Structure I
C-alpha cells in the first residue's frame, strides 16, 4: 500500500497534509480553502514571523550570524533587510535556514501533538514553502504542491512584493525546481486558472482522502 493509501486508511484518526508551492503560486490561497473546509492550518511563515519578532526564539541567533544591521530599533529582525542579504548569496541563505528550519520543526511537532490531543479525528495542513527542503514532508501523510507558470509567479511577485523581475527570478531559482516538487508530491494543484477551479480541486482532494469528510 502506498502512502496515499495509508493516509486514507488512517484518516479516521488524523490526516496530515503537507502543502507547498513556489513563490506566488497560490499556496496560501489553497491553505485558506482547506481551513474553510475544517482543517487546522499550521503556517510555517507565521512561525518564522513570530520567531523574528521582538524576543522571538531566533532573534539572537540571527543577530549573531548577520549582525546588528538586520535588527530594527525595537529589537525585531528587519525581514526586508535580511532578505536583501540572503537572496543575494546562497551560502547566507543556507546559514539562515540552519537557524530557522530546526525551530519551525520543533514548533510544528508541538502543534501537531496538541491537535492530535484535542481533535484526534481532524485534519492538519502544514503550510510550508520549503516543505521538501526542510524535511517537513516527513511529518505528512500526503503532500500537495500548488504550481503556476513562472511568468505568473514573476508577475505576482512584482505586484505583491514590490520587487523587480530579476529579483523575482532569482528567488524562484533559489527554491527547489517546481518540476522536482511536483515529482515528489502525491497531489498537484495547477493554479493557473480561476479561483473556483482551484476550489473545486481542493474539495476533490478533501473528499478523496477523507472517508468521512466534514463537508
Structure II
C-alpha cells in the first residue's frame, strides 16, 4: 500500500497516519524527519543533504526525490509507505512519479484531509502537552482528568509550542493553500485523489479513509 497524505496544519494528519500505519502495516515517512535523519547519516547523499541544510539553503527537488528513493528501498517499507510532506508542487509530484515508475512502484491513493480555517485555528491554538512525556491536550477538546496533572505520567508542568497561536496558524494555512493545494488536481486527474472531511470524529475519519483505500480505483 503506497499512499500520500495531504492536509493543512491541525487537520489530524499525524493521528491518521499513525492509525493507517498500524492498520496496513506500512511505514509513515515524514520528509521533515527524513531530512533530519539523513543529515546525520554517512552516505554521500546524506553528506550532500547535511551540507545544504548547514548552509541554510533549501534542499533541491532532485535531492528530495533521491532521499525518498533510498528510504522506500529499505526493508521496513516493503509492505508500503505513507508519504507526508512531499510533494508540495506539481513539478515535485511529476518528479516523484518518474522515480516511482523507474522503481516499478505505483501509488495506490492520495489522501486529502480537508478542514476549514476556523476549525483548524480552534484546534491548533488550544493545543498543549505534558513537558515530561509529551502527551497532548487541548483547552476545549481534551483536558486532563485532574486539572493540571498529566493523565499519562502524573507530571504537573505543561508546555505550548510558540507557533501554536491563531496568527501563526492562519499564516501556515495561507501558505498551505498557496503552495500545496495546487498539486491536488494533478492527482485528481489520475483518479487516485480521495478527499475526506477532517471535521468528522477521529474514528469516522479513519473508517472513511480505510474504506476509500480498499475500494478499487
Structure III
C-alpha cells in the first residue's frame, strides 16, 4: 500500500479546506492590523468564566496530553498510537528548534512598559522568551490532523479543528503568545504532520498484523 500526499489530503479534505479558508482570513487580519492592535483586541475581551476555562483548554496542547491519548489509543491499535505520538515528536522538534533560533520575546516582555493595561489570568505562569512559534498550537493542530486522518467519519475533523483553534486562541488569551506565533504554529502542525504521515505510514512494519492490533483489542479497520 503506497500512500502519497494526495492520499493524505484526500482523507483530511474537509478539515484541510476549512483550515485553508481560516488561514487566508488570518493572513488578511495580519496584513490589515499591527501586532499590537491584534494583541490588545484579543486581550480586551475577557471574563471570569473565560479566565477559568482557558488554562484547561491550553492544556490540550501539552505534550503529556498527547502521550496520554497515544497510550490509550495503543489499547486499540499500535499503528494509530504510533502515528499520533511520532507526529507530536517530529512537530515538537521543529517548533522547539525555531523557538531557539528566533528567541522572540513574549507579550509580557514585548509590552513591558504597558503591563498595567494588560489583563493577565491569575495563577498562570507567564513566560518571557521563545514566543515564536506557539508549541501548544503546533501540538494541537498536529493531533487534529492525525485524528482526522485516522477516524472513519471525516466530519469529526471539524470538531478536531475547532479544538485546535481554541487551543491557539487560549495561548493568546493567556498572553503567552502573539497572533503570529499561533498562526505559524498551526501551519507547522498541519504541514509537517501531513508530510510526516505521508512518509511514516508507508513503512512496511506499520502494515504488519502485529502493529494493527492493540494491547487488549483488535483493530477496527
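What to note about this one:
- Test item: mean count of other Cβ atoms within 10 Å over residues 30-37 calculated as 19.1, pick one of I, II, III: I
- Parent structure of the calculated result 3.9, given that distance in nm of label points 7 Å out along Cα→Cβ at positions 14 and 118 is the read-out and I, II, III the choices: III
- When relative contact order in percent (Cα under 8 Å, 6 or more apart) is computed for each of I, II, III, the largest belongs to: I
- semi-axes √(5λ) of the Cα gyration tensor in Å from the coordinates reads 30, 22, 18; which among I, II, III: II
- Winner on mean count of other Cβ atoms within 10 Å over residues 38-45 once structures I, II, III are ranked, highest first: I
- For -14000 (helix-only ellipticity at 222 nm (-39500 (n - 2.57) for each DSSP H run of 4 or more, over all residues; to 500), calculated) the corresponding structure among I, II, III: II
Each value in this text was obtained by applying a stated rule to the coordinates, not by laboratory testing. Keep in mind that what you see is a predicted model, and the values were worked out from it rather than measured. Cβ atoms are built from the backbone, for glycine too; each structure is taken alone.
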